[in-house]
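These are the structures in question, set out in turn.
Read-outs throughout are calculated quantities, based only on the coordinates presented, and are distinct from any laboratory measurement. Every value quoted in this text rests on a predicted model; they were computed, and no experiment measured them. Cβ atoms are built from the backbone, for glycine too; each structure is taken alone.
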Structure I
Amino acid sequence: MNYLLEKYFSSLEAQRSKLLLELKTASNEQINQQMNGKWSVSQIVGHLILTEELSVGYINKKINAIKEVGRTGVFGELKMLVFIISQRLPLKYKAPKSLGEQPRSFPDFASLEKDWDAVRQQLKLLLERFPEEGLKKKIYRHPVMGRCNIVHALISLKEHIAHHYPQIKRQL
């Protein structure tokens, strides 16, 4: 795996491990309890997993035509900065319609962890075979930022988890 991709993937994995460690101590009732009609912790994590799953699928599809896609530049870096700031603000955003109205939920922590492990393994395998010359290519389509590169994709996945983390903590 490319050094840069490994660095961002390791950071993403550390973030996920920390979250899973916190969820491990919660009861199945706590994980699945909906408060005031809001998503349960299980549904929030289901949303995060689905986002990663769809991202991996999209990148896997685009990697076959990587020579035909354009490169990111300074404007892409500025969009990434604005996105990071937006994710760290305590604002609510509507989930993209492509993710569906209700995210999937899990009956228990073990099934939640198993599904996320499987998706994260797919991401790791994708990054291990990602071509070096494709690092600056617009290989990923974000619903808000538009087309961006693989590093931006990893950053956006990490920021997405960070955005939902306070919501998860409030539910526990």
Structure II
Amino acid sequence: MSVALVWAQARGGVIGAEGVIPWHVPEDSRRFRELTTGGAVIMGRKTWDSLPPRFRPLPDRRNIVVTRDETWHADGATRAASLDDAFVLAEGPQRSQPAWVIGGAEVYAMAIAVADTLEVTEIDVDVEGDAFAPAVDDGWTIAAREPADGWLTSGSGDRYRFLSYVRR
């Protein structure tokens, strides 16, 4: 099974502020849905809690929530005591699908060491935040960039681009 991380980040690597994403780029949401539908999504409990109730669980995906709280449960989600446990739970008949790690910052920081692929949306905005993306070091190379040069403009007015990284 392969492991892929997917996130959107503003300048400075900001991925969240007080439990919410501080921008609205519908094109990123659409891409997230296209990438993860049909597979397993792994997230921390804070990320689960930050999802609007109408989107919990994320439809057409196995929702796996990593939490140390042994009493935690939620309809439509499977609890994992650790990231390793989450990877075991994510393995299944859809072995061609990666396990998608979707946040938050603590889970990304742990998972990047075993990831094969990173799918990153860069949002060209300056925002204050308290959650940050993991550093993408020289162990990664950009496999695809959309657009190839420059930025796209969202219907919301923010500029963005998609980067796909693979491990060197």
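Observations, loosely collected:
- Which entry (I, II) yields the derived value -21000 for helix-only ellipticity at 222 nm (-39500 (n - 2.57) for each DSSP H run of 4 or more, over all residues; to 500): I
- Mean count of other Cβ atoms within 10 Å over residues 129-136 - structure with the largest value, from I, II: II
- Computed 1.3 for distance in nm of label points 7 Å out along Cα→Cβ at positions 57 and 73 - originating structure among I, II: II
- Of the structures I, II, the one that 33 was derived from, the read-out being relative contact order in percent (Cα under 8 Å, 6 or more apart): II
- Winner on mean count of other Cβ atoms within 10 Å over residues 49-56 once structures I, II are ranked, highest first: I
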